[in-house]
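None of the figures in this text is laboratory data; all of them are computed from the coordinates on show. This one's a predicted model, so the numbers in the text were calculated from it and none came from an experiment. Cβ atoms are built from the backbone, for glycine too; each structure is taken alone.
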Structure P
Amino acid sequence: MDMNGGNDVAYGRGGNDQLLGNGGNDVLYGGNGDDILNGGAGADKLYGGNGFDRFIFDRRADVIDYVMDFQHDVDKIDLSQIDANANRAGDQAVIWRGYQEFTGRAGEGRVYQAGDNTWLALDFDGDARADMRIAFDNHPLIGLGDVIL
């Protein structure tokens, strides 16, 4: 299901659904089944529901998306379509740091907990500061096995 670019709310149909928010601040509900959710541009809230869900982040974003029900060792965070290093030509994968700090190397991704969320932060330019962040509600554990780089 592909939204039209406004601030949309979309619900999966109980099977293995694909929901794409496009532009706008969308809310996507996968429901039952192994769903694929991509909020697109905008500050989105993504609910995978039951099943083995995949949350796709395919562009650099200066807004924060929220994954509301991530399940460690079940769901996947797909970062494979993002060019993680703005300083090099081509398409570089994210360098996974886990729960460690950024080192100042362009293309790093790390996880930390703050407030009510677990955060996944990406540093595209090597300044050791987050250029993109994704929030995960309820402090889920996020390990390398949860991420597609």
Structure Q
Amino acid sequence: WLKPSERFEVFEYVCLCTLEIILKCAFSYNKDVQSAGDTNPYVKAVNRISDSVQYRFMNPQLLWDFLWYRCKVGKQFKEDCDFVHSVAEDIIDRRKETLDKTGLNKEDRYIDFLDILLTAKDEEGRGLSRMEIRNEVDTFLFEGHDTTARPIS
């Protein structure tokens, strides 16, 4: 137990919890993120991306893409972004496959965010493109869990 004068930083744990909640509730994707913690490849990539962005802004010469993507940190940033995108695409593919097999039952009391994105159509019957869906998934995963975790912790 902590003594009254000691502090315990909860942000890391809350961040993992919010990521897992978003995965389950918005994307019907069950992944035990909290148990793996910082060893989870997605969490590691997201943390490195955040660190890389801060590093880039602290080094003005790296604001030029030409230099950024040629330095070690910029190359790792690109790899991490590609990995994060591949995770989002995997989530989309799994859910789309499930929807193709079972269909969307609008009578269910729970339709998640990804279901809405995958089945949404405009007035002319066109759905969202794969890139539009992936961008939304990336935004929810990357920004959503961090933004939600900060005020909680």
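What to note about this one:
- For mean count of other Cβ atoms within 10 Å over residues 31-38 computed as 13.4, the structure of P, Q it came from: Q
- Here relative contact order in percent (Cα under 8 Å, 6 or more apart) is compared for structures P, Q. The highest value is that of Q.
- Computed -20000 for helix-only ellipticity at 222 nm (-39500 (n - 2.57) for each DSSP H run of 4 or more, over all residues; to 500) - originating structure among P, Q: Q
- Highest-scoring label, criterion being Kirkwood radius over Cα pairs in Å, for residues 63-126 alone, among P, Q: Q
- Structure with the greatest value (metric mean count of other Cβ atoms within 10 Å over residues 7-14, set P, Q): P
- Structure responsible for 2.2, with distance in nm of label points 7 Å out along Cα→Cβ at positions 87 and 119 calculated and labels P, Q on offer: P
- Kirkwood radius over Cα pairs in Å, for residues 23-110 alone - structure with the largest value, from P, Q: Q
- Origin of the value 1.05, where Rg/Rh (Cα atoms, Kirkwood Rh) was derived from one of P, Q: Q
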